[in-house]
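As structure tokens, here come the structures.
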Structure P
Amino acid sequence: MLYSSAASASDRVYDEVKELILTNEISGGELISEGEVAQRCEVSRTPVREAFLRLQAEGWMRLYPKRGALVVPVTDRDARDVVDARQLLEGHAVRAVVAADSATTPLVESLRRNLEEHRLVEHDDIARFSRVDAEFHQHIVAAGDNALLAGFFTGLGERHRRMTTTSVRRDPAIAQSILADHAELLVLIERRDADGFDAALRRHLSDVHDLPGDPR
């Protein structure tokens with residue numbers, strides 16, 4: 001990514017720290033200091049402070065004067081909210097796609113390319129795996145042709161990515177389950193089976209994220 005000189009240091013620190021949070025290189029509940037990050041990113045503390053303020057405003061961390069920044073963990077409630085929102089948005093998008101005669105084929109082609117890329121990701125590259133996973137679902141919502149919902153899903157997708165990374169780190173076998181589930185979701189879209197997609201997506205989200213109270 002290219003940065004302008006004026007904001008380059010702050011933007012770079014913001015991007016790097018956020019990526020570390022999304023990929024669980026910095027875990028929820030961990031306290032990090034401006035000094036640590038400044039040393040890691042080879043910048044002064046001022047751009048780190050600016051980046052931390054942005055990350056706090058977005059809900060990724062809480063700042064404690066003279067102590068550092070606490071990375072906000074994903075609670076069970078947070079995870080449930082993300083899953084519920086995804087179910088609504090993706091289900092709505094697929095119904096819109098099915099209702100539009102010309103929308104299904106382009107979406108299926110995009111998802112097929114994504115799935116091919118996903119299968120080629122090295123098993124230990126969890127950061128890339130979770131990013132391509134999030135892109136699969138972003139394609140679905142974008143195909144629903146509602147710019148407002150697609151924009152909302154972009155932010156939601158970051159939380160989705162963080163949760164997926166956590167799940168795959170917890171159990172690497174989940175990666176293969178995700179690929180199999182995505183193949184099933186693709187087929188259901190190709191068949192224009194919105195109800196089947198809803199049911200399969202619900203199972204997929206439940207299995208991947210292992211939320212308390214979910215039926216097995």
Structure Q
Amino acid sequence: MSIVQLEHVRKVYDKKVAVEDLSFSIEPGTMFGLLGPNGSGKTSTIRMMVGITLPDSGVVRLFGEPFKRDALKRVAYLPEERGLYKKMRVIDQLVFLGQLRGLDEATALKRSHEWCERLQITEAIPKKTEELSKGMQQKIQFIATLLHEPELIIMDEPFSGLDPVNATLLIETMLDLRNEGRAILFSTHRMDQVEKMCDAICLISRGKPVLSGTMREVKSRYPRNRV
């Protein structure tokens with residue numbers, strides 16, 4: 001069973017077509033890259049996948065069923081626009097956000113400490129968010145996204161603003177999660193990122209699909225200088 005299926009999805013804003021006839025699917029244990037330039041419809045696509053907006057036509061399926069809000073309990077979403085409570089201590093914030101996702105306090109606290117150690121930011125635990133660098137804040141939000149152990153992880157431009165060291169750490173963590181069986185979709189405008197990380201991709205331009213498939217299929221169909 002596919003974790004995600006988009007079937008001929010279309011979205012229009014103020015008579016402007018943002019997404020047109022877009023179809024793809026994501027399997028368990030797969031890293032999927034949604035590739036395209038700025039303004040190509042990547043964020044509009046993601047917002048339909050997580051129910052922020054609904055398609056004007058076509059179908060979004062999560063876990064084999066037409067979209068139902070209850071399915072979002074099994075989904076993590078990291079938007080491009082980051083947002084944390086600047087005056088709260090990091091650990092208090094992570095526990096609070098974990099509880100919003102249905103965790104009890106003890107479990108949220110335990111997982112928060114484990115993730116901070118895994119991402120090498122234990123020194124941030126007692127600090128307020130406003131005291132942290134932008135890169136460290138992004139890692140905190142990444143942790144908050146994962147506390148409820150989602151089966152599907154959706155990230156909009158997750159590497160934006162990260163320095164090379166933190167970007168590498170995030171990539172390694174995402175690959176580990178994929179290897180644990182999670183399905184991961186991330187959007188990017190950089191082909192080098194999807195080549196290094198992804199099992200499958202969909203390239204969109206002006207809201208329309210240009211190519212899609214596994215990386216092996218894409219590379220066999222298109223010479224390198226055309227992809």
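Computed from the coordinates by the stated procedures, all read-outs in this text should not be read as laboratory data. Since this is a predicted model, take the numbers as computed values, not measurements. Cβ atoms are built from the backbone, for glycine too; each structure is taken alone.
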Q: Work out which structure the value -0.51, -1.04, -1.27 belongs to, where log10 I(q)/I(0) by the Debye sum over Cα atoms at q = 0.17, 0.25, 0.35 Å⁻¹, for residues 21-60 alone was derived from one of P, Q.
A: Q
Q.
As an exercise: helix-only ellipticity at 222 nm (-39500 (n - 2.57) for each DSSP H run of 4 or more, over all residues; to 500), calculated from one structure in P, Q, equals -23500. Which structure is it?
A. P
Q.
Looking just at mean count of other Cβ atoms within 10 Å over residues 141-148, which of the labels P, Q belongs to the structure with the highest value?
A. Q
Q.
With relative contact order in percent (Cα under 8 Å, 6 or more apart) as the yardstick, tell me which of P, Q scores highest.
A. Q
**Q.** mean count of other Cβ atoms within 10 Å over residues 13-20 - highest-scoring structure of P, Q
**A.** P
Q) One of P, Q was used to compute semi-axes √(5λ) of the Cα gyration tensor in Å, and the answer was 30, 20, 17. Which one was it? A) Q
